[in-house]
1. If we compute relative contact order in percent (Cα under 8 Å, 6 or more apart) for structures P, Q, which one ends up with the highest value?
2. Suppose you compute semi-axes √(5λ) of the Cα gyration tensor in Å for every structure in P, Q: which one lands on 60, 28, 17?
3. So distance in nm of label points 7 Å out along Cα→Cβ at positions 24 and 304, computed for just one structure, reads 3.7; which one of P, Q is that?
4. If distance in nm of label points 7 Å out along Cα→Cβ at positions 120 and 144 is computed to be 2.6, which of P, Q is the source?
5. Have a look at P, Q and say which one yields -8000 for helix-only ellipticity at 222 nm (-39500 (n - 2.57) for each DSSP H run of 4 or more, over all residues; to 500), as calculated.
6. Here mean projected area of the Cα convex hull in nm², for residues 32-103 alone was calculated and came to 6.5; which of the structures P, Q was it taken from?
7. Please compute FRET efficiency 1/(1 + (r/R0)^6) of positions 72 and 208 (r between Cβ atoms, R0 = 35 Å, to 0.05) for structures P, Q and give me the label with the greatest value.
Structure P
Amino acid sequence: MEIYTSLSNYKSTNKTFVTIGTFDGVHIGHKKVIKKLIKSAKKNKATSVLLTFFPHPRMVLQKDLDIKLINTIEERTKLLEKLGLDVLIIHPFNEEFSRYSALDFVRKILVNTLNISQLVIGYDHHFGKNREGNFEQLQDYGFTYNFKVKKISQQEIKDITVSSTKIRKAIENSEIAKANSYLGYNFMLNGTVIHGNNLGEKIGFPTANLNISEDYKLVPKTGAYIVKSKLGNKFYFGMMNIGFRPTVSGKNQTIEIHFFDFKGNLYDKKIKIEVISFLRDEHKFDSIENLKIQLEKDKLNSINFLKNEYSKTNF
């Protein structure tokens, strides 16, 4: 897959089959659209192109809205790369770009830059200034500029409407299983392991403290979670705590992961955490000893869940 960081860096000589959107989450609905695009492009010997944007348009147009995204742009790129696209264009979204009318968008970008032959979109797609463009308009423009428009219906995507908004709400409410089923993969957190206060190690539960540099990345609510991560060439399961460590009067939110059966130094390493299930809310304990007792219960509950409910073949 070829990756371009701006429309100005790409000019197609071959005819293209294109889909457009933010694709936050790259969920099962998105994949339906993308797979149809790739299949059609190959059949017609065209180049499959996905045009996406960063920052998210709502970050630019609704600055008072503190929107968090399911994926960082790096995560989104890696997920899209797995699908078999020919070209990914990540175009910077700004206020100037947002002022493109639907007609200008079609003529200047789809026709003149992308050399479009077919556009594949979801059933609810809108585009252009104030989201004025819709499927009917696209069909009219397609007739004028000689390209076809294919719409993926709501029924084709699934009996329910899968949306990035629904997935974000599920993650925020710790409905991890629901979010993962919509995503088609485990929700992930990527970051660098930094030094903590070593309290976990002192009580027999050493932790990797995860620092996520992207402030727009969605993080689940405070609490304990069952997780897994590939460290080296092996997957390790563990439990993650997101919170303020009220038992030791913590002031800043931390993300701490205790891996079962892992021994090694992870400081300064970049790791990916896959979130499997929610365990419990964060609590303030009367003593460090009571915290340790709860962590032992959490570990037992996690192992039982993994053996009995998650998948024996994965544990």
Structure Q
Amino acid sequence: MRKMIHISNVTLLIASVGLVLFASILIVLVEKETFPTFIDGFWWVMTTVTTVGYGDYFPVTLGGRSVALFLYIFGIGIIGVAIGKVVDGLAIFRRKKEEGDIVYNDSNHYIIIGWSQKAKFAIKEMLDTAEKIEIVIIDDLDKAPILAENIHYIRGQASESETLMKANISKAKAVLIFADDTINNDQLADGKTLLIASAIESFAPDVHTIVEVMEEEHIKSFEFMKVDEFIISNETISSLFVRSAFRNGISNVYGQLLRRKYGDDLYFVPLLPEWKIYRDAFDALLKQGATLIADRDNLGVNRMLDHDIPAEAELYVICDRATIAKIIR
């Protein structure tokens, strides 16, 4: 029995299946009256080796009872070891997932680098936007900060290619790099972020990368590394404070645009073939309760309504969830 614990899973699986099939055939041959078909024999063998024992079938002859004794001694032992290995395997998988010792093999996932309260809020916002997306967190914590069916954790340094390969970064949809909150110096924090961004751009240059930048003057360095988008952390918060001070309630407007928790929000709208100029799109969307406000980062759409819509246009509207769902349909 001690040796059985150390045999390979494949050998154990073959032995278990072989034992069950052999015993099922043997009991039918030995005691045909009690077990007239193979299914009956198989049912009895399975209830015996799993110690369920319904009692609907049981051998009455010496030969049948000999088969039963054989199963009691060897069958239950082999199946018990097999079940134990399955349970142990699940426990090991759970532990590896908690410790971040996994390899993510799927694609079109989102990668979050650097765990913080901001990253936690970002995950919540992402799941509010699309519940079924897959998220991979990369950090150097001892245990996963959060785990769910579609949230995975990989432990390691995000600037190392081995860690990025484990996260399957080349097939990711987007990467969000948050500044390290444990570093009090903004220059050092941006330096660490830049190191991670450069590793990503050299390893997976086609992946959309968004970084949190602490100081605006550091953006040039990130642009040189061909990072796609930047979020200026300190400036954004300060700007919101100032605007709120000059105009009461303006922070609620920004809050609606930044979060999908309540009120209207900013949504992307795919182009329709019948929209030739911006006015076509503006009027059609307005009739459905949505306001066209931008083409990519161009907020002057309302001053260019008679201009042609380019093929690469990306239109954004402000509306509620019900309206955008109707528009998409």
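1. Details: P: 16; Q: 10.
By relative contact order in percent (Cα under 8 Å, 6 or more apart), the leading structure of P, Q is P.
2. Values: P: 43, 19, 17; Q: 60, 28, 17.
Going through each structure in turn, the value belongs to Q.
3. Values: P: 3.7; Q: 7.0.
Value 3.7 for distance in nm of label points 7 Å out along Cα→Cβ at positions 24 and 304 corresponds to P out of P, Q.
4. Details: P: 2.6; Q: 1.7.
Structure of origin is P.
5. Details: P: -8000; Q: -14500.
So the calculation was done on P.
6. Details: P: 6.1; Q: 6.5.
Value 6.5 for mean projected area of the Cα convex hull in nm², for residues 32-103 alone corresponds to Q out of P, Q.
7. On the way: P: 1.00; Q: 0.05.
Comparing P, Q, the top value of FRET efficiency 1/(1 + (r/R0)^6) of positions 72 and 208 (r between Cβ atoms, R0 = 35 Å, to 0.05) belongs to P.
Where a number appears in this text, it was derived from the coordinates with a stated rule and is not lab data. All values derive from a computational prediction rather than experimental measurement. Cβ atoms are built from the backbone, for glycine too; each structure is taken alone.
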